[in-house]
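A.B. asks: Take a look at the structures below.
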Structure 1
Amino acid sequence: MVALVLVVGLATAVLQLGLPWWMHEGDRNHVYEGADGALRYQVHLPPQYDGTTPLPVMMAVHGCGMTGYGWNSMKSTTQLNDLADSEGFIVVYPTQRMFRSAINCWRSADPREQHRSGGEPALLAGVARQVVEDYSADPDDVHVAGASSGAGTAVILAATYPDVFATATSVAGGEYGLNQVDPDDPGATPPAYTARQAWSQMGDRARLVPLLVIHGEDDDVVPPLVATRLVEQWVAVGDLVEDGLLDGGPALVEETTAVPAEEGRHAYTHTTLTTPDGRSLVESYLVRDMGHAWPGPAGDGLFTDRAGPDASAIAWDFARRHPKEPRRTGRGARGQPAAWARSSWATDRHRGRKA
């Protein structure tokens, strides 16, 4: 019995954390120790990393049935390492703690995991801070992208830690507080209701966190309606950030581009919602004939669709265009000046490195 337990434990560890020869140049494994436990993650450093030039950071959060950098990993699904090597940014792959979930999900549907300074959000924000500290990364250029349950977690991080993450990307995910929405009667819980909760989590750190949404029209795990609600929710969050009121806020400029199908490639629509002064609030991609998957021509994993648009390149381009705003005019949440200040944990030492 003891031998069986040891074998199962070893096999689980291999699936979760991979084997030594799965690592490549620039890959480094770490453990973050926080008040809520420990979280393992892998960092990929591009050739441009020299320890002195602050680089952007992209955290990629896996979905159910996946790992960060083990078997069926976010690392292989997104192929972000190759993109990071050419573009010059750091990638972070956290992996869910063993035995926390039967299929290795992040607990984004658990209300206990939707708050600041506790649970998974605190652990992941702690990982981001540790990476900035250890690798002298740019604290104002830290982004998070997630798939499925990891996408829900990315949205939670945008609400609970807007001072840490400049942008969030949701691929096949849903809104903050999605667990409160009855699939059989979604209209009973309007997106504005959960938007108030997301805005409340931001507190005095409230700011417009640009959001990218990518979803498949044929997703039967997380239906497209969920993506539509997420966009509506985040528009309402942006309205609340402006002055604490759901009064429509500034009129958003909406622009939609349709990209037709080609041989071996899905058609999709790309919609942008920007404020009158040109600030991007939400961008969304709805991909025809795609199910519950991370799209991209080089993806390698169980939940990829190589005929879809390159989600990794799209997410990086979105992040590249949206570093955290240093300042803005106007009033913010609860009538206070809108919090577009530099990150609270961007110490003078970090700023000195940047100079």
Structure 2
Amino acid sequence: MKIAIIGAGAIGGYVGVKLALAGEDVTFIVRGANLEAIKNNGMKLIMEDGTEHVAKNVKATNSYDEAGPQDMVILALKAHQVDAVAEDVPKLFGPDTVVVTMQNGIPFWYFHKHGGPHEGKRVQSVDPTGLISAKIPADRILGCVVYPASALIAPGVVQHIEGDRFPIGELDGSITERAQKVSEAFINAGFKSPILENIRSEIWLKLWGNLTFNPISSLSHSTLVDICQFPLSRELAGDMMIEAQRIANKLGIEFRVPLEKRIRGAEKVGKHKTSMLQDVEAGRAPEIDALVGSVVELGRITNTATPHINTVYALVKLLAKTMEEENGKVKLESC
């Protein structure tokens, strides 16, 4: 398959190398140092056991026109970065191009093909102008939940940390030929990629942890195990998860994992810094609205009170605003 990957960061780079090494025709659409590194040296992947793989047979460009129509487009940017590329994404479309979305949090397409009273409603916190929904039609989208952890450690070099699961699903829950082709391509590349009949349920299961542990960690500069073992923060995480669960239940979602088991799972991860804490320490814009703001919005839509989520959301938004105004970062330093 001809596959364009928009973004060659931690996840895009990881996926792209594995797909290319499995024989797929991969084009990275990237800019800056990443573009030059991939053009000159290919894309390198360092696995958790230290083995290195280099995909030299990949293409890299910053031109959507040059890349041209693709069979699959993998949107591997963070949710708040999608709006900036939405105008150009249609240049990659052929008659049957499928778009695999790999954003964390509530996706821009959440209510498309959802059915019920909210059918077609735009999630404004992740698609504020409606541009994304207009340029990336729901009929082309295949939902995907990203479970692996990896990091871009240098231009054109990704370090895999753990995980290999990318479940996918059609927005209407059907099992289609194109979903089967995408699943087969991912499985052939070494990933676990089951086709789910309810991709939204899987999105909520991952979001359940992200919407709590990510902002709490970014505010407290604490790791997952610290949050889970400190009684006050553990209680706060639980309260936020209960509020989110009430929203999800009203939208027809049932969680297959109990709340306490989800918290214990995060605790077992240990001294891990969440992606939002890493962003705050590096001075990057944290991924707030897709992970937290969207849940606040869905709370309003479903008439569900979210006092704990609202409070944490306000604090992280203020932190992000201050960082942007001061062009700074926030990181603990040993005395």
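Read the figures in this text as sums done on the coordinates, not as results from a lab. This one's a predicted model, so the numbers in the text were calculated from it and none came from an experiment. Cβ atoms are built from the backbone, for glycine too; each structure is taken alone.
A.B. asks: Of the structures labelled 1, 2, one was used to calculate FRET efficiency 1/(1 + (r/R0)^6) of positions 45 and 325 (r between Cβ atoms, R0 = 30 Å, to 0.05), giving 0.65. Name it. Intermediate values should be presented prior to the final figure.
C.D. replies: Numbers: 1: 0.65; 2: 0.20.
Derived from the structure labelled 1.
A.B. asks: Still on this structure, I have one more. Any idea which of 1, 2 comes out highest on mean count of other Cβ atoms within 10 Å over residues 53-60?
C.D. replies: Details: 1: 23.1; 2: 17.8.
The structure with the largest value is 1.
A.B. asks: If helix-only ellipticity at 222 nm (-39500 (n - 2.57) for each DSSP H run of 4 or more, over all residues; to 500) computes to -12500, which of 1, 2 did it come from? Working shown, then result.
C.D. replies: On the way: 1: -9500; 2: -12500.
It traces back to 2.
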